[in-house]
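Where a number appears in this text, it was derived from the coordinates with a stated rule and is not lab data. Keep in mind it's a predicted model, so treat the numbers as computed, not measured. Cβ atoms are built from the backbone, for glycine too; each structure is taken alone.
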Structure 1
Amino acid sequence: MEDKPWNIFEANAAVPNRIPLLDKNIHTFSKPKFIGNNGKVNINQYNKPKSDAEWIDHGYEVLMYRVQKEKRGIYTCWVPNGEGIDAVDDGDHYKRMNLNGSSPQCHTVSWAYHNPGVIKSDDVSHLCANGFCCRPSHLCHEARMYQLTRRGCPGVLILNDFDDDVGNIVKYYTMCVHSPECKVSTELSFAAQIEQPADN
């Protein structure tokens with residue numbers, strides 16, 4: 001009988017006492033011990049993780065090492081690229097990574113790492129609407145129906161106006177009605193103020 005593929009959510013639920021090694025707001029650039037001088041992940045009998053908890057830690061370390069910061073409006077996404085990271089365009093536009101004989105989505109590895117012992121019953125959705133992002137603060141565990149209401153949300157409205165006395169004026173308005181709030185922004189700029197147009 002063939003063993004079923006390793007599942008990061010089942011593994012995560014089985015290790016409730018695992019303590020994340022890194023704070024969710026920290027992005028590390030240091031090279032994990034699993035990555036060789038050629039940039040490839042090198043797992044052998046000596047450094048192979050011994051438990052599900054170690055595999056989750058290992059996956060997150062590699063993920064954070066592969067992350068590149070990507071500015072989107074006023075928010076910054078963490079997008080993984082490089083060896084062992086594959087973009088999968090299956091209609092959902094996610095990225096996957098190789099981990100313990102399985103290929104979990106990168107954002108689910110990030111979520112699982114910071115939520116030890118949690119059984120995934122709903123979707124792990126992106127508050128930033130960027131399916132490639134794996135920044136922990138941009139991820140949320142919520143029902144699919146609620147996740148769908150986020151589509152097209154303007155998030156924070158950035159209003160660029162001009163005043164002859166002051167110069168450029170930038171104001172921020174919250175347009176998002178979701179909880180937690182979406183991490184997206186919409187920018188509006190005005191060229192000039194005019195009188196009310198004639199109704200004709």
Structure 2
Amino acid sequence: MPESPSNHNQLPEDVRNELAHMETYLRNSTQYYSLAWTRVFSASEREQMGGDIFDYSRRTDFDLIEIYGHFRGVSQYRAIIELGRDLDYFTAAKAEWLLQEVGEEAVSVGAGEVPDRTVPHWDCKSHVLTLRGEKIRTVKRPKAATNIILVLETFEEEGWPPRIDDPLPGGRDQQRLHATIRSLKTGLRCITFYADGTGEGFAWRRI
């Protein structure tokens with residue numbers, strides 16, 4: 001996760017203060033979690049979280065900003081600003097101004113729409129993992145990396161949801177799960193893999 005915006009002293013003071021206040025509210029107010037659940041996240045996103053944002057937050061150790069950033073594939077700055085706008089803390093005009101000040105373009109999204117989430121792509125023939133067409137990991141010895149291959153194939157087949165059930169044969173094995181995650185992260189860029197908090201699944205997010 002990027003450094004907290006409140007510590008980014010290169011931003012103008014008024015911008016930094018706006019972001020810091022919103023960040024504090026989003027991280028610490030259960031009311032904002034509840035409002036975001038009903039007003040911001042789509043039915044599909046709520047289903048992927050398991051039907052309870054608080055339980056999902058406990059399992060993943062994500063706060064509201066990280067949850068939004070993960071599902072929407074956006075930076076921490078954009079997550080704070082868009083949440084602030086959608087929860088009626090910022091006006092649309094102020095949100096657009098803040099995005100410009102932090103160096104991000106405003107995105108026009110219609111009511112009820114969810115921005116496209118950029119996800120990786122696993123090519124099972126070349127054994128290359130890409131993000132936005134950029135190579136972020138190559139599995140050089142696929143015959144010796146059957147667990148890694150199976151996990152990547154499962155993510156690809158399911159459209160890269162935030163998490164998948166452990167697809168490895170033989171039943172639940174946390175030691176194997178964590179060993180596979182360490183192998184997945186070797187030489188990896190732009191994204192990371194981690195245990196989902198239940199010991200029964202793999203999860204990923206952009207970094």
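Some points to look at:
- With relative contact order in percent (Cα under 8 Å, 6 or more apart) computed over the structures 1, 2, the top value is the one for 1, the highest of the group.
- Taking distance in nm of label points 7 Å out along Cα→Cβ at positions 48 and 192 as the criterion, the top structure among 1, 2 is 1, with the largest value.
- Structure (1, 2) behind the derived value 0.6 of distance in nm of label points 7 Å out along Cα→Cβ at positions 40 and 64: 2
- For Rg and Dmax of the Cα atoms in Å computed as 18.3, 56, the structure of 1, 2 it came from: 2
- Origin of the derived value 19.0 (mean count of other Cβ atoms within 10 Å over residues 16-23; candidates 1, 2): 2
- Origin of the value 3.4, where distance in nm of label points 7 Å out along Cα→Cβ at positions 104 and 168 was derived from one of 1, 2: 2
- Here distance in nm of label points 7 Å out along Cα→Cβ at positions 80 and 184 was derived from just one of the structures 1, 2, and that gives 2.4; the source is 1.
- Origin of the derived value -5000 (helix-only ellipticity at 222 nm (-39500 (n - 2.57) for each DSSP H run of 4 or more, over all residues; to 500); candidates 1, 2): 1
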